[in-house]
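Please treat every number below as a calculation from the coordinates, not as lab data. A quick note: this is a predicted structure, and the numbers were derived from the prediction, not measured. Cβ atoms are built from the backbone, for glycine too; each structure is taken alone.
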Structure P
Amino acid sequence: MPKLKSNRGAAKRFRKTANGFKFRRALRNHILTSRSHKRKRHLRANGMVDHTDQHRIEQMLPFAD
């Protein structure tokens, strides 16, 4: 049986936690002067992957502990 490989794109975007997977919000890298303080503040928080997508992420990251 061949070795399992992690999806490298997913490995860079998702981290396993006790309750699922977390990810960093998009649109937070550059040209932040055009965005409101409120929008930037809400983008600060890490998001959690929805339970409907959880199985898909687990398949992409078989070795996530």
Structure Q
Amino acid sequence: MHTNTLSNLQYEILKLYSTDLKDTELKELKTVLAAYFAKKAIKEADKIWQERAYTEKDMDAWLSE
């Protein structure tokens, strides 16, 4: 028998399902989640950018490809 376990994130989101949010609250929650994950992605991209010593010149070259 195969059993699936929930991640800690999935569990927390499931707990939210029992809360009846207003549409405005749901929109706000989505915005907060999007900002959180965007911040993490930018932080990781910045780390890679510095590790590889990219410059504005590199970015300009990529944009003109």
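If helix-only ellipticity at 222 nm (-39500 (n - 2.57) for each DSSP H run of 4 or more, over all residues; to 500) is computed to be -24000, which of P, Q is the source?
This figure was derived from Q.
Given structures P, Q, which gives the highest value for mean count of other Cβ atoms within 10 Å over residues 5-12? Before the final figure, lay out the partial values.
Numbers: P: 11.6; Q: 8.8.
When mean count of other Cβ atoms within 10 Å over residues 5-12 is calculated for P, Q, structure P comes out on top.
Comparing distance in nm of label points 7 Å out along Cα→Cβ at positions 21 and 53 across structures P, Q, the highest value is found for Q.
Using the calculated result 1.39 for Cα Rg over 2.2 N^0.38 Å, pick out the matching structure from P, Q. Mind showing how you got there, number by number?
On the way: P: 1.39; Q: 1.79.
Only structure P yields this read-out.
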